[in-house]
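Any read-out appearing in this document is the output of simple, stated calculations on the displayed coordinates, not a laboratory observation. What you are looking at is a predicted structure, and each value in this text was computed from that prediction instead of being measured. Cβ atoms are built from the backbone, for glycine too; each structure is taken alone.
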Structure 1
Amino acid sequence: MEYLEVLNANGSKTGVKKLKSDVHKQGDWHRSVHVWLMNSQNQILIQKRAPGKAAFPNHWDISSAGHVVAGEDSLTSALRETQEELGLTLNPQDLIYLFTNTRSLVLNSGSLIENEIQDVFLVKKDVKLSDLRLQKKEVSEIKFVGLKKLKQMIDRKTETFVPHPDEYRKLFACLENIKLKKTKSYEK
């Protein structure tokens, strides 16, 4: 059983811990982590959610994501989720904090209320898809997609993605800044 810490809308802990299922039934605010993996060719790893997922089955999504369980911080949860979902062991220094995003969604005819405060991280690392071990109950497929193509896929809806409009906008802005900084450093 997975327990989550209940937060208020500004992300502060309330001191209350509840089962994840109760948090989602009651629409309590809680924290999650989103980890985007980018290789040296500026390709982003995306995952297709497993068909048995309660929310957004068979949708393309973030490289790795999950809830921050009670007693963990975001960094620890990001490392754990990446290991569980992708079989990728990371070190804390591999994670670059990008931003925090909030999202409120009501799904499955109101039986799943997702009020999340999402800490978003970037990992810049070259990995082979064949070296990753997918957690089949969570992830059915993975692939690398170029940054420009990913933006087009999301904007043009050529693939079905989990709706994270604010996060996608912020992510692309952050990644463009990272690319510009990298380009400028090479010019020196």
Structure 2
Amino acid sequence: MLLEKLKSYNIILASKSPRRQELLNGLGVTFSLSQTIDIAEEFPENLKNEEIPIFLSKLKSSHYINKLSENDILITADTIVSINGKTLNKPANENEAFEMLNLLSGKLHKVFTGVTIASLKKTISFFSKTEVMFKNLTKTEIDFYITNYKPYDKAGAYGIQEWIGYIGVSKINGSYFNVMGLPTEQLFTELSNFVD
């Protein structure tokens, strides 16, 4: 069983996201948090969809790899929202958050999370894609959400597990937890392969 095998490793999650911490904890994986390094989430303009979060998860991993010990396994991740060929990362302010949610309103969009698992011996990266459909959101609903939930640390300016997800998401195709920031089922499988 994977959880037994993982006890002989030091699993490190390099993420400030409380959602990722909660999800990894929910998998039953014992882990420690790395001291996070602020990394500019910039990527080449030619990258599209899943290429972006995979690139960013690898970039994050590269900043920690030289600090790893023999028994460490590092996990890094990045999530983006994509709609009509446009990539939405985290909103810088209230206006950007409103623009993003207004853009997502009444439309189908895709959420991509890229994950990198690394040790001193090897590195693997993978991604997960989820399609999310929003109902038509009113200005009042968007304003209420932004004012009360301040989604400035979330790709696409929303957390599916928050109020906006309860009232606004009409359909989802793929992993719900991927939209929260970590595709748990896929991560469990990839970790199993990694330590085999």
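Some points to look at:
- Structure responsible for 2.1, with distance in nm of label points 7 Å out along Cα→Cβ at positions 48 and 64 calculated and labels 1, 2 on offer: 1
- Computing log10 I(q)/I(0) by the Debye sum over Cα atoms at q = 0.15, 0.16, 0.25 Å⁻¹, for residues 96-135 alone across structures 1, 2 gives -0.65, -0.70, -0.83 for structure 1.
- Structure with the greatest value (metric distance in nm of label points 7 Å out along Cα→Cβ at positions 24 and 128, set 1, 2): 1
- Origin of the derived value 29, 15, 12 (semi-axes √(5λ) of the Cα gyration tensor in Å, for residues 8-119 alone; candidates 1, 2): 2
- Structure (1, 2) behind the derived value -0.59, -0.78, -1.30 of log10 I(q)/I(0) by the Debye sum over Cα atoms at q = 0.12, 0.14, 0.19 Å⁻¹: 2
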